[in-house]
Every structure is written in C-alpha cells, then in structure tokens.
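Enquirer: Listed below are the structures to be examined.
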Structure 1
Amino acid sequence: MKNDDGMMVAVRVSLICNVILFVIKAITLLIVNSLAVAADLGISAIALCVSGILYYAIKMSNKPADLLHNYGYGKVENVTEAIEGVVLIGLALAMSVQAILSLVHPSEGMHSPVIGLSTSLMGVIINFWGSRFIMKLGEKHASPALKAEGLHFRLEGYISLSITLAFALVMILHHYGFLKLAQYVDPMATLLVSVLITVPSVRLLKEAYMKLLDASIGETSQMDVIKALALHHDRYCDFKDIRTRSAGRKQFVDIHLVMPDHISVKQAHQIASALKQDIFNAVSDSEVTVHIEPCSRDCAYIKNNRKCPYA
C-alpha cells in the first residue's frame, strides 16, 4: 500500500506540474508568437494527456492477478511507455516539417522576447524539479511508467532551456540590428527541440517494445539469480532452462532444478523454497517459480562409474 501511495503522489505531482506548464506556455504563445513555444505547448498538451493515462496505468498495474490475467496487469505500464514514445516521435516529425517550412519562408519572428525568456526559465525550473522528483520515485518503486514520465519532464526541461537560449539570442540580434537573421532563430530552435525529443523517445519506445516482447530482465538482476543458485549449489544436481521476463515493475524468474533421486519430495520442496526466498530477496518485485525434476542418472558421474557427490 505504501508503494502505491508513493507512486500516486508522483502521478499527482506530474499532473499539477503539467497543468501549470500548459497554462504558462499557452499565455506565452499568445504574446510571443513563436513556433518553438507552439511546439513546446504541443508537448505539454501531450504530457497532460499522458498524465491522465499514467494515473489509469498505475491504478491498473497495481491490481492483483485474476482468472483473466494470470500474471497481473504490469504490462499496462509498458504500454504507457510505448504510447508516450510514439506520440513524442510523431510530434517531433511534425515540428521538423513546420520548422523547415519556416526556414524556407521566414515569418516576422518572435514578439516580446523578454516575456518569452522569463516564462521559458520558469519552465526550466518546473521541469527539472518535476523530473528529479518523479524519477526518484520511479527508481524507488521500479516503475517503468514513472521513469518514462520523469524522462519526459527532463526532456521538456532541456527543450525549455534551448528555447530560453533562443529568446536570449533574438534579444541580442535585435539589439545589434540583425532583424533578418533573428527571423531564423525560432525555426532553428524548433529543429533543435525536435532532435532533443526524437533521440530519447526512440530509446524509450525501444525499451517498451522489448519488454512487451518479454525480453529478459536486466543483467544485474540475472546475476543476482545466479548468485542465489550458487549459494545452494551443494543441494541440487543441476539447474537448467532459466527464463526471465518483466511486466511493468514485476520481474518473473522461472528455473528448473534437477534434484538427487534419493531425496523425498518434501526435502526437494524445502530446497526449492529456500532458493525462491533468496532470489526474491535479491531481485526486487520478483515472482519466482522453481520446477523440480528428478535426476535422470545420465550424467558424467554415472557414465564413468563414479560415485555421485549428491547421493
């Protein structure tokens, strides 16, 4: 329950920050007439929608497994990641096209760059604070959806920073009378923003795609599984068919243990239970399944007429 409360706090903070940013950028766009700010406003509109989806995803992913979804609802978070990645890439492409058109046919340029610079600085502060807060909770609760949202805020922070620098450059060019040159700053800033969006969004989409295709859990977690197996190496004959995958925050581990054929089912179950507990303690939010198999006695010891060390 505490985990759920912490995650919902992050979702509420995300929603509040996105509402504030949307209002600030909408007012700024009306005053400044900037393509870069318009693109940034579009990102904030998407962020608002994603915050709503995120709220639903966190609530849904916390539901226990049932008859219809035997492994729970964790992949809802991965779907949210994928949606955010696709939408951001689409927005970046649209921004790039508009920026190129503006470079070919430059408009009159930005109005009131001082106001634009001030509001963009506010956006930088809000976004970086929101990113740090949400990413911290995302790491704490191992939530891919929260990590994606934290990345989104950090991305918006860099975008706001680039727009701030663009406004500063326009002010300098206006001061020295380079009015024609100043017309190209806005579309160039928009192109930069689209690149800043595309690179991490593609990475985000790839990660979500891999998890939806049941890619293995991270290397660190896999090594933790191997270490747990090593702790019990003298209690079983062999292990095989290790399979791992993740669904949202949940990590699933599936192992086949080959047991000495002389021990009882009860003893084998005790060994499997001890191993499961060690893996559960080492791998966060894990669900471990251990399948027990009897020794088939076709190993090197038997074939070479040597005494089995587990007998």
Structure 2
Amino acid sequence: MELVVIDAGASGVSAARAAAEAVDELAVDGLIGMLPSYARDPVAEAARGRVPFLYTPQFEGLSPSSDVMTTGETAPELLAPAIQWLSDCKRARRFFLCGNDYIWPRSSLGIARRLIARFGGVVTGEHYVPVGVHDFDEMLERIKSTRSDVVLPVFLGSDCIAFNRAFCAAGLSRHVLRFSSAFDETIVYGLDSSETENVYVASSYFAALRSRNNGAFLERYYTAYGDNPPPPNGYGESCYEGIHALAALIERAESFDARDIRRVFGRTLQGRTARGNEAQPVVGGRHPIHLAELDGYDFAVVASR
C-alpha cells in the first residue's frame, strides 16, 4: 500500500477540493479521512462514490452520506457512560455546555442535553464561538454565574488549548469539573500541569491503556519512531486503524470498487487495531469506552464500559 498524505485545509470547500484532486489527478484508490465533521459530506460529494471513503474520528452520530463508512465512536457512545458516572460518582447535577459553532459540537451537546436530563441533571447554560475565536470572556462569566458542577467543552485543536488555559486563568478549574471527548494527549501537552486538574475524558483509546492490542501497537510505534515521537492519541490511532480497515475491506471484497467495499463493511475482520481486546475486530464494530481522569500529564482510567 502506498500512502498519499493530503492537507484538507480549514474548510469544507478546501477539503472537497483536496479530495477531488486526490481522486482526479493523483488517482488514489481510496480516501481515509481524519477530518472535522463539517468536511465529511463535502469530501464524500467530491469523491462521488468513485473510490471508497472511510471516515475515522469520533463524530456526532448523525447518519452520514451513504458513500461514507465510519469507524469512530459516536457522541451517544462516548457521552452516556461518562455523564452517568459523573452523576453517580461525583454527584454532578449542573452542567454547562460550550464549544465551537458547527455541527459536531452542537449536535454532540444536543445529545448531552438529553442525557443530562435522563440522569437527573440540568443544563445551566450553552455557549458557542466560531472556530478560531479565542475570546472566552463572556462564556467564562456565564459559567461562573451559573454555579455549574461540570463544564462540557467541545473545541477543536488549538481552540481547545486556548479555552482550557482561559478557564484556569479565570480561577474555575479548582471548583468546576471539565468533561470532554474532544481532549487527547496532544491537547494535554499544550497545557501547563497546573491546568489539567479536574479534567475527565471519554474515549475508546488512550495511550495509557493496558491491553494486548495497545501493547503491541505501542511496541511497533516506538520501534519505528524512537523514544520520543509525537504522543499516541485517539485521533491518530483512528487514522492508523483506518488504513488497516480499508486494506481489510479491499482484500475481502477482492475489489477497489466503492460499491463492493460498502457491501462487506461491517462483515470484515481487520488485522490490526490498538483499541479494544479483540485480536481481529469487525471493521466498523464498536469498542469499549473508557473514562479517564487527568493526573498531571497522564490519563488514569477510572471506568470502562
């Protein structure tokens, strides 16, 4: 397999343009997308079913285009066990929702709102800012005024780092829990160790997980890239898994045709994964969800389901 790495840019338009170029000019046989949700359908439309398109990161869980195959966790899978745990074990009742203003945060937090009510909690407020905006003053004042027990922030990349820095600078981190599924090892290293207290994260993958699959993955990873490579994380692992998943689908279908590959999706075993405990999980199958608490720069798993 030959890998062609393409920068999808910062918008759905740029992602669609990159996908069309990959298919039309570079003649790729498949697309593996580790993209924001706003770029997923534009990429699918650009590919127009001419090549298989596998979308790997966690997503809100809305039904994607029929041309898209998803392997990541959905918002209900990530949020339900974590909100229940926070309600039961931390006696959290008052939740504030915030994030970037696009489909993934809004849809995911809409699901969170319903789950919070199911587990006996209330939503104290909701606030969104555009991607790239780092002025959180109004949002933080609202969080302070609502006396919330937990904040659920869903921000992308550098926005996530900026929000968490501002949250701590506002003096909120000691008394208000933060829970998110949009927070991984790369975000942690963008923060000071004093800015990681009272943070809980839900994911199907943490580098700290002790399992046969993750142990084998980490051994290969550090053997290939040395002692100090970029930290393994859920988003990167999803892309790694997507490569093995697409290879398994092509082999099972004995075809590169997108229609043939979609027919065997959900019925094909993949050879390698760092998630879960099954040696050969089904492509597109579900994996255990873990809730971890940050201890300095390390994730410590407190519950799994």
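Every read-out reported here was derived from the displayed coordinates using simple, explicitly stated rules and does not represent laboratory data. Keep in mind it's a predicted model, so treat the numbers as computed, not measured. Cβ atoms are built from the backbone, for glycine too; each structure is taken alone.
Enquirer: Out of 1, 2, which structure matches -12500 when helix-only ellipticity at 222 nm (-39500 (n - 2.57) for each DSSP H run of 4 or more, over all residues; to 500) is calculated?
Expert: Values: 1: -24000; 2: -12500.
Source structure for this number: 2.
Enquirer: Comparing mean count of other Cβ atoms within 10 Å over residues 6-13 across 1, 2, which is largest?
Expert: On the way: 1: 18.1; 2: 14.6.
Between 1, 2, the highest calculated value is found for 1.
Enquirer: Sticking with this structure for a sec: Out of 1, 2, which structure matches 33, 57, 10 when P(r) over Cα pairs in 20 Å bins from 0, in percent is calculated? Walk me through the numbers before you get to the answer.
Expert: On the way: 1: 28, 39, 22, 9, 1; 2: 33, 57, 10.
For P(r) over Cα pairs in 20 Å bins from 0, in percent, the value 33, 57, 10 is produced by structure 2.
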